[in-house]
1. Out of P, Q, which has the highest value for distance in nm of label points 7 Å out along Cα→Cβ at positions 24 and 80?
2. Given structures P, Q, which gives the highest value for distance in nm of label points 7 Å out along Cα→Cβ at positions 120 and 160?
3. From P, Q, which structure was helix-only ellipticity at 222 nm (-39500 (n - 2.57) for each DSSP H run of 4 or more, over all residues; to 500) = -7500 calculated on?
4. Which of the displayed structures (P, Q) returns the greatest value of distance in nm of label points 7 Å out along Cα→Cβ at positions 64 and 144 on calculation?
5. Of the structures labelled P, Q, which one yields 30, 18, 14 when semi-axes √(5λ) of the Cα gyration tensor in Å is computed from its coordinates?
6. Determine which structure produced the value 2.9 for distance in nm of label points 7 Å out along Cα→Cβ at positions 16 and 88, calculated from the coordinates; the candidates are P, Q.
7. When relative contact order in percent (Cα under 8 Å, 6 or more apart) is computed for each of P, Q, which one produces 14?
8. Please compute distance in nm of label points 7 Å out along Cα→Cβ at positions 96 and 112 for structures P, Q and give me the label with the greatest value.
Structure P
Amino acid sequence: MPLSSPRPRKLMHTRRIECVGYLRKDGLWDIEGHLTDTKPYSFPNQNRGHIAAGEPVHHMWLRLSMTEGLEIKEVEAVTDAAPFAICPEITANYEKLVGLKIGAGWTREVHKRVGGIHGCTHLRELLKPMATTAYQTIYGAKLRESRISGKPRPAPKTGKPPQLNTCYAFSETGEVVKQEYPDHYTGA
């Protein structure tokens, strides 16, 4: 069910974010993020002269290549459009993410390496949905593989499913956990 009908309004800005996950032939996983910001009107810009209606104000790409264990091995960042001519200069800094592992402390560690003046707000914002895309891609593929092979679901390394208590659906007292992870169900 979509949102209810809105009150009368006028479009002023569109941000599009797309994140896609791939399994590479060499066994690494590529997670690609793409961000565009557009406006439905033209406006002057000090560095670009003029930005036409529908022309991207921001047009950015980010690729994280990682292991099955979510450790970043390669990073590539590209800024095709930005409001300031110097913005693309910071993309090489994203290589500082190599060696990080997506998981507990990810956001804090990202901010230490590419936060503030050491990065781009929009590329940094793109990393959050890319991290969840990595989980969806890699763990979804592992689950699919176990279903096809008939083997049981891979056991979590910590003894607890990583999703436990991360949202309403995965509450340890709820029906989803009761069905999917009965050993971890604590409800009545």
Structure Q
Amino acid sequence: MTLSAATARELLAALPAQVADPLTAAEFTGLQQRFGFVFNPDHRALLAAGLPVGGRWPDWRDGDPDQLRDRLAAPVDGVLFDVQENGFWLPAWGDRPSRTAFALSVARRMLEQTPQLVPVYGHRYAPALPETDLPVFSVVQTDVIVYGDTLPAYLHHEFDLPPGDQPLGPTTPKQIPFWSDLT
């Protein structure tokens, strides 16, 4: 079930963060065109109710485009770092090439097929998929955990919010190609 506007407003009101005016339809379109992704429906619903700003929140309205690009690239860059520096390799990728440069090339190709992750807060990310009730991941290189089965569950967990009247969604997170394999 898509995050309702009312629930999104309740969550935003409970956050220990400043909340700016919601992103407009034109701002969503501009961001998605500029950065090449689409917010998932729940993430979009949250930002359409208000834009958390300051601290570790991505500044989707006034943020430095290069910093936003870096944050969008960080999950994949972290995996590639571990391929290069720590010998990370998934069996599903086939045999690891002996030369690191070739291993990185294969890993890049494989990672192009994975859903992009979009920063929610700090190193917490939501998949850019056109589905509701998606998990939020904590991602530092290949150290990936589910930090919330859904966006509302994540916000409750991260910020120790009081329980609301609305169910927080699935108790088993949806499987996201590649990223769920790392959890």
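1. Values: P: 2.2; Q: 3.5.
Result for distance in nm of label points 7 Å out along Cα→Cβ at positions 24 and 80 over P, Q: largest is Q.
2. Sorting by distance in nm of label points 7 Å out along Cα→Cβ at positions 120 and 160 in descending order puts P first.
3. On the way: P: -7500; Q: -12500.
So the calculation was done on P.
4. Values: P: 2.0; Q: 2.8.
Result for distance in nm of label points 7 Å out along Cα→Cβ at positions 64 and 144 over P, Q: largest is Q.
5. Among P, Q, the structure yielding 30, 18, 14 for semi-axes √(5λ) of the Cα gyration tensor in Å is Q.
6. Numbers: P: 2.1; Q: 2.9.
Checking each candidate, the match is Q.
7. Numbers: P: 14; Q: 22.
Corresponding structure: P.
8. Working: P: 1.1; Q: 2.3.
Going through P, Q one by one, distance in nm of label points 7 Å out along Cα→Cβ at positions 96 and 112 peaks for structure Q.
Bear in mind these aren't lab numbers, they're just calculated from the coordinates by the rules spelled out. Model, not experiment: these values are computed from the prediction. Cβ atoms are built from the backbone, for glycine too; each structure is taken alone.
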